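Rule-based calculations on the coordinates, nothing more; no lab input. Because the structure is a prediction, the values reported are computed rather than measured. Cβ atoms are built from the backbone, for glycine too; each structure is taken alone.
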Structure P
Amino acid sequence: MKFVQPPLKYRMKIYYEELIEYKKLEGNRLALTTEEHKRHKFLREKLLRESQIFKDKIIELTNYHYIKIEGKTYDIWVEAFDDNFFSKSKWPSIDYCIDATNIAIGKLESIELKELGDKDSTDPHSVAYYLFDKFQFHPKVIEASRSLFKTKHYSQAIFEAFKAVNNFVKEKTGLELDGKALMTMVFKKENPIIKLNELRNQTEKDEQEGFMFLFMGAMVGIRNPKAHDNVIQADPYRTLEYLALASLLMKRAEEGELIKTIQPRKQWNLQKFLVDASEKCSHEVVDTINKLYDFTKKYSDSILWGTGAHWGSFTFRKSWHGIKASIFTVYSDSSLSVNFGQMLGKGIEEEVLESLRAELNRIPDINISRDAIPNGKNPDISVDPFVNAEHLNKFQEAVLSLCQNIESGSSK
């Protein structure tokens, strides 16, 4: 497809936003992180190039070109990007460039409004085509759909926009998947390849999952060639709505954090587990983990080995009436989860689990919240307290007491 250059005003708005970001990074230049330094260098070089594109038009519209400082004249479009942090002319020049660009954008919008007034407002396509440029779509959506939209090929414009979304996600992740399967793998709530937020709480996890469904739905219902064949789109305004969705998805995918340390899952066993634990934990903790494994091997009905990519795990499981409940899980990073949520889901009564929580909280340095059980949580505690033999014994007694309650029928 032939590349269609986005309108000058739209590109100038991106330039304006990057000028503001550059000023912020430049102001903190002496305390930037490695990633921020890379971004600062990239922006400076990009803005230097783009200033050669925009400055003549901005100067024409605003007459902002030179400033005088202490009787000396400076070109703001040069001084703003001077690498000398302590230059007297640098900071006034950056501010002037930002102000000039903002004024120029306003004047370009005024010109567009006048041109729109001269158009036949009864022609939906003319108005919609004007609005196309006003929407500030993602540049890749503009590149994929603008010429098609201009020539009234609305269905194809929609299809190409969502095809661009699919291709962008593939390129960013390097995955060979496509369509719905690609979006499911990339944006899944647990261990996503592209994180749309920090996933620190349920609200953020819900947002991640919600956008996963939006990406999946877009691929199945819009981008899918079979679905596309059934779409006859003659409404330019409805087309703009589709393109707005494609642009939103493209922007979120671009802004999302690519998790680069993706590793294949592992099937853990005792030997692999102990090697990994020895690399991550002290000798005393590894010895304690060994004792927990021996306890699990002796008293559990089965041991479940984990498949985590970054650390190993084994789980103490208890069976009754054909049902297997996970009691606790030990990880090779010295953490241990008490699986209240899983036990509750298997029908073990809250009062039985509360008894376990109370017994565990009698062990020094363990404090499991009261809401862990009713909220179905699997709280993590450290193996460290169990280095003390008395504390380890109390933990084991609490687990055995739980098992006796289960075996005696204290379940639903």
Structure Q
Amino acid sequence: MNKFIDLIWNKDGNRNENIYFLLLSLIALVLPFYRELSSYPIALLILFWIVLLIKGGINIKAIFSKPLFWTSILIYLLYLAGLIHSSSLDYGILQLERKLTILLLPIILFSSYHITKQRLLFLLQIFIGACFVASLVCIGNGYINYLESGLISDLTYSRLSMFMHCTFFSIYLNFCIGILILQLNFEKTRSYLIQLGILMFFVLVIALLKSKSGYIGLVISIVLGLGFKVFYQKRFKEVIISIIAIVLLSTSITLLVPDIGTRFQKMNKALSSQAPRNSSTNVRLLIIDSAVELIEQNLWLGVGTGDEMIELNKVFKKNRLSRALRKGMNTHSMYLQVLVGTGIFGLLIFSVSLFVPLFYSFKSYLDIYFIFLSLISTAFLFEVILNMQVGVVFYSFFNTIFAVYISQNKHESTIFTT
């Protein structure tokens, strides 16, 4: 217990560092729950930084020489530049407000916080614990609803995920699975069994969430996690046992939840033009066609920040996509949304903000950062993650934490035992 308290509040350490870490721990703790909760510790973090800035305790100039600082804020700068040729400044400014943590967290943490390996690991454990509790609450709530209604659907998909959309919750859990795989240690039998049990539980929850992009993310987490386990950590026993456990669990889940495969069958039907026009997958495909049509008309610079949905709705109306208009649907792809708003030049800048850190994470052996960026990059294919606060805070928080850690540990940034 004393060791735990000392990690949170190190009596021999810098008081400002302790306050920073306490606030960061609170953010990690509340992330999987209602999105409004994370705004309070973030606001306190900003206020504390402003106080230190006024007192002269922060060196802003030092951050400008750090490449990963610039990649961390590049997305925000891209949207800011998109306002130049926007005809809907009100909505554009609203977008910038929603994405403000992408700018503020890097400025705050790069300029004033030193994160140690132990504290980074602790933040990851807090997040795993919070996701575990959130999953239990969701299953408990779903089970109560099931007892009242008798409908098994109360235990799956959007009815199960009570804190956020099931796609976002799947991303959170897949990230947790990547962390758990990397820290599995067969030599510590008790902790190994506990971690493996939590990992299997998260796989079960992802299966019940029935998000197609969540299933793809699960494969990425497992493949990359086990791959790093073999090539970096040489942990062959853990990998073999984990593979056997995951295969057995996946087989059991497929038998218990048979409509998992049905979702992919419906997608295949839509791709082969056999599904009804108003099916969800078919509507998404028609939205992509409409987005491509709009992109071709504004190829290089896009329509401008804030004008994306206005212009998309015009194309939806022309193409008679009543469901997309009625539900206010976007492109369902971050890459397409960036292309619509900022054009090819914008997409290139957006790609730099993802793939430069990906290169640094691989070069610095920070394997969990590589998994995080791979999951985010894949999720961007299927959802406009950065249009929702729950996606913005998750991305900006962990992306900044990892980027700061690499910048402070340039030669080797691995945090898991090799």
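Of the structures labelled P, Q, one was used to calculate Rg/Rh (Cα atoms, Kirkwood Rh), giving 0.97. Name it. Show your work: numbers first, answer last.
Numbers: P: 1.14; Q: 0.97.
Label of the originating structure: Q.
Tell me which of P, Q gives -25000 when you compute helix-only ellipticity at 222 nm (-39500 (n - 2.57) for each DSSP H run of 4 or more, over all residues; to 500).
Values: P: -19000; Q: -25000.
The read-out was computed on structure Q.
For relative contact order in percent (Cα under 8 Å, 6 or more apart), the calculated result is 23, so let me know which of P, Q that is.
On the way: P: 10; Q: 23.
For relative contact order in percent (Cα under 8 Å, 6 or more apart), the value 23 is produced by structure Q.
So if we calculate distance in nm of label points 7 Å out along Cα→Cβ at positions 28 and 204 for every structure here (P, Q), which label has the highest result? If you can, show how the numbers build up before the last one.
Working: P: 1.7; Q: 2.6.
Comparing P, Q by distance in nm of label points 7 Å out along Cα→Cβ at positions 28 and 204, the maximum is at Q.
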